[in-house]
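In what follows, structures are represented as structure tokens.
Since every read-out is calculated from the coordinates, none of them should be taken as a lab result. Model, not experiment: these values are computed from the prediction. Cβ atoms are built from the backbone, for glycine too; each structure is taken alone.
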Structure 1
Amino acid sequence: MKDFVAYIPAGYPDLETTVNVLKTLNTLPIKAVELGVPFSDPIADGPIIQTAHAVALKNGVTLEHVMNVISELDVRYDLYIMSYLNVILQYRLKEPGLTRKLKNLHVKGLIIPDLPLKEMKNVDLDFPLIPFVAPNTKEEEVKQINEMDAPFVYYISRFGVTGERKDLPFLDHIKKVKKIVEKPLYVGFGISEPKQVKAVWEVADGVIVGSALVKVLGEHPTSEVPAKIRRMVETLIGK
């Protein structure tokens with residue numbers, strides 16, 4: 001088994017459920033969790049995660065709430081915060097000590113979907129950022145990643161937005177990128193079935209699953225969600 005990363009949107013369907021799910025994930029052999037900060041215009045996300053953002057925003061969940069949740073956790077997996085750039089920059093304007101807080105919380109890095117690889121050097125956050133690589137990323141740009149302080153590289157496995165899919169159209173390109181980058185290469189977007197997880201593990205270091213888990217969050221009573229998430233992850237990793 002290689003690495004498995006779960007994306008969980010904070011505050012969907014509510015923060016209490018988020019905490020219970022994060023605790024449940026701590027009992028499973030996963031590498032990391034991406035904890036999503038709700039945003040009003042999540043352009044990289046499909047309908048399932050868009051709905052989660054909308055509900056979390058209605059619940060009043062902010063980046064501050066996400067950090068408060070993390071502060072109360074004692075987990076063995078790595079924690080990342082996924083947020084759109086405007087949320088990060090606006091918070092930093094009000095609270096200059098953002099990166100210090102993140103370091104104190106042992107957050108491993110920021111995942112910012114609307115921050116292109118070529119623009120990362122223009123954003124001075126003094127904190128590890130996760131670079132994105134897509135099927136159309138130029139080779140010279142991929143090579144530049146090796147100069148970055150990045151915990152891993154996020155490969156976007158398809159054009160378009162997040163969401164469950166049946167195919168994995170760019171495995172050959174993933175193999176090519178894997179030969180170039182020195183950081184662990186994790187593949188996300190559209191991964192929703194055990195056979196896809198297995199296929200990704202054969203060519204990369206890890207897999208990221210989001211929409212398939214978020215769908216579970218929205219389809220069941222909150223009391224049942226942690227157990228349903230557990231079963232979904234166990235199915236995906238072949239346990």
Structure 2
Amino acid sequence: MFRNLLIVALVLLFAMPSVMADRRKYVWTYQYSTVAPDAAEIEFYQTTKIKPDNPDSWEYRIEVEHGLTPNWDMALYQIFAQTEGGNLMWDAFQFRVRGKLAQPGKLFMDPLIYLEYRRKVGESKQNKLEAKLILARDFDRVNLSLNPVYEFFWAPGATRKQEIGLDAGISYELNYKFSIGLESTTRIEYIDGKDTETGSYFGPSMSFATGDIFYSVGYGFGITDDSDDGRVRLIMGVGL
């Protein structure tokens with residue numbers, strides 16, 4: 001069913017006129033950007049977690065974004081997951097909004113607020129509320145982006161969990177179509193107020209844009225004892 005839905009979505013995408021997508025130069029870090037009013041975009045994610053002494057796992061996301069105002073947009077996600085040797089399963093749906101807190105160039109770093117709610121399939125699985133502050137600045141062809149993050153997880157009868165973290169990226173635009181960069185992502189998990197686990201990743205990312213489509217790919221090497229060996233993420237975005 002997932003394969004058939006994906007094929008139908010791709011046929012509809014390429015049959016429709018579109019405008020330039022909301023390009024992502026990173027795969028974990030967000031830039032200062034929202035979708036233009038009344039414009040829309042669809043993004044496809046594939047994330048691979050390479051785990052030591054355990055089966056690898058994959059997550060697939062289909063995201064539809066829509067611009068609400070010049071400063072605000074929203075998005076809906078359908079999320080699917082699969083473990084090596086297992087079946088592809090519907091894992092969660094997700095809703096998020098982004099809003100610009102100041103116009104570009106007014107402050108040293110351009111600020112944007114990001115709010116997200118994720119509902120897992122199954123009552124025993126933990127749901128999530130996430131808030132992040134997106135801070136970014138372009139210095140000619142160089143982009144610097146910082147995303148401090150707070151996440152709260154809960155489920156009926158389960159211990160509540162919190163995570164704080166930071167996503168950060170720096171990139172250089174070789175030309176309009178192609179950029180390269182470095183990116184890091186870190187999450188520190190707290191249960192009952194105690195630091196229980198720290199996952200941190202660092203590695204290269206690159207982005208290629210052509211017409212109304214962009215492709216971004218990044219690899220993060222695990223750099224703490226609690227991290228997976230590595231994580232790979234691919235994103236394709238298409239303007240509608």
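If Cα extents along the principal axes in Å, for residues 87-214 alone computes to 52, 37, 27, which of 1, 2 did it come from?
This value belongs to structure 2.
Thinking of 1, 2, which structure, once FRET efficiency 1/(1 + (r/R0)^6) of positions 23 and 223 (r between Cβ atoms, R0 = 25 Å, to 0.05) is computed, gives back 0.95?
That value comes from structure 1.
Assign the value -2000, calculated as helix-only ellipticity at 222 nm (-39500 (n - 2.57) for each DSSP H run of 4 or more, over all residues; to 500), to the correct structure from 1, 2.
Corresponding structure: 2.
Compare volume of the Cα convex hull per residue in Å³ across structures 1, 2 and report the one with the greatest value. Write out the running numbers ahead of the final one.
On the way: 1: 113; 2: 133.
Biggest value here belongs to 2.
So if we calculate distance in nm of label points 7 Å out along Cα→Cβ at positions 31 and 191 for every structure here (1, 2), which label has the highest result?
2
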